[in-house]
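Undergrad: These are the structures in question, set out in turn.
Every number here is computed from the coordinates shown, using simple stated rules; none is lab data. As the structure is a prediction and not an experimental result, all values here were calculated from the model. Cβ atoms are built from the backbone, for glycine too; each structure is taken alone.
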Structure 1
Amino acid sequence: MSEAATLSVRRLLYFADPMCSWCWGFSPVIANIAAACAGLVPIRLCVGGLRAGETKPMDGRSGAYIRHHWEEVAAATGQPFDFRFFERERFVYDTEPACRAAVAIRNLAPEASLQYLAAVQRAFYAENRDVTQEDALADIAAAFVDPEDFRVVFNAAEVHEATQADFRLVQGLGIQGFPTVLLQDGQRLAALTAGWQPFDALAEPLNAWLAGVGE
């Protein structure tokens with residue numbers, strides 16, 4: 001059984017990948033969701049592994065595909081993008097290191113999980129930083145934890161395995177894309193959203209769930 005199906009807890013599960021453009025578009029929305037949940041229920045960030053383990057460098061075709069998504073997200077959400085990214089040569093779009101970095105922060109400072117995710121997203125999408133690299137991820141982590149502690153945890157076998165466990169959880173729950181937000185009541189899971197939506201569209205069902213309506 002998956003972790004989400006076996007724990008008798010009430011919480012919100014946020015499935016995202018730090019290098020998913022729609023998750024970057026969702027960043028202000030999850031911040032509003034977190035504010036609504038503060039003091040009521042915890043939020044657990046689960047990383048998705050969008051392109052985890054990718055080894056093939058981005059070429060013109062894949063770059064055009066990704067750029068189209070970035071343009072679509074920018075238009076829909078107003079989030080900033082630095083399109084100089086597409087001037088990179090032979091960039092390998094491997095999302096595993098950024099996912100693992102988020103898991104490392106979740107272990108070191110769980111209260112900073114969403115803030116670190118947002119910082120990595122901003123660094124990648126708005127500042128054209130290479131968040132596939134440990135040095136960049138550690139530099140971003142320095143705002144939240146000791147960067148040397150981060151490096152140790154980031155490279156720990158346990159965090160490698162915990163990251164893979166998140167990927168397996170995504171597959172086990174049949175999640176098809178990111179962002180996805182699930183509301184967990186013990187063994188019951190309900191989707192708040194599967195895909196980007198503005199906070200205004202989510203506030204009413206979220207607040208009803210937080211108030212215990214329907215229980």
Structure 2
Amino acid sequence: MSKKPIIVFEGIEGSGKTLHINHLSSYLKKRKLKFIKLREPGGSSNSEKIRKLILNNRVNFNKITDLLMYLAARNENVKNIINKNYKKKIILIDRFTDSTLAYQHYGMGIDYKFINLINNYITKKINVNLTFLNLVSAKNMRTRLLKRKNLNRYDKFKMNFYNKVQKGYIKIANKNKKKYKIIDSNINISVNKNKIINEVNKLL
């Protein structure tokens with residue numbers, strides 16, 4: 001396995017994935033290890049522009065339009081950032097290809113093969129080494145979202161949608177048990193921080 005792995009954090013809104021990727025970033029800085037950190041949608045300059053459009057509360061795109069914009073943002077990241085740093089630096093990504101399957105296929109019902117076809121075309125030979133799936137209860141998710149000052153369009157779906165997405169994530173994880181680590185975001189944060197650091201150290 002590459003000593004410069006790609007590590008992805010997945011999960012629905014309020015699951016703690018962004019908190020944990022930031023904590024891991026701080027840890028890697030202390031160890032003086034070279035890494036880059038991206039988020040999806042977003043990351044590269046063009047991807048951030050697409051992000052603003054996707055998450056804008058004033059728009060209501062068709063689900064296929066939504067999908068294609070997410071994939072367009074990913075393509076910008078892959079072509080302009082990930083390919084240049086692949087196996088040269090540790091790459092941390094806040095959501096990646098499995099997020100599209102969880103949200104757009106399991107959540108919105110878009111054809112699995114169609115999503116996979118474009119995902120695979122964009123990413124080609126890029127392999128994710130480790131994915132942390134952050135799971136959260138509906139109660140804790142709602143509590144955490146209420147604490148946010150600004151909610152984007154994807155923070156405002158009905159709970160049934162998030163349930164379908166999270167179940168979709170679990171199905172994906174069960175098919176890829178060697179590369180997936182489940183993080184129970186309902187327990188103490190420090191426990192999960194330590195678990196993530198320990199798993200990452202095994203890769204490095």
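Undergrad: Which structure, out of 1, 2, was semi-axes √(5λ) of the Cα gyration tensor in Å, for residues 86-157 alone calculated from, if the result is 21, 13, 10? Numbers along the way, then the final one.
TA: Values: 1: 21, 13, 10; 2: 27, 18, 11.
Checking each candidate, the match is 1.
Undergrad: semi-axes √(5λ) of the Cα gyration tensor in Å computed as 24, 21, 16: which structure among 1, 2?
TA: Derived from 2, not from the others.
Undergrad: Of the structures labelled 1, 2, one was used to calculate distance in nm of label points 7 Å out along Cα→Cβ at positions 70 and 134, giving 1.7. Name it.
TA: 2
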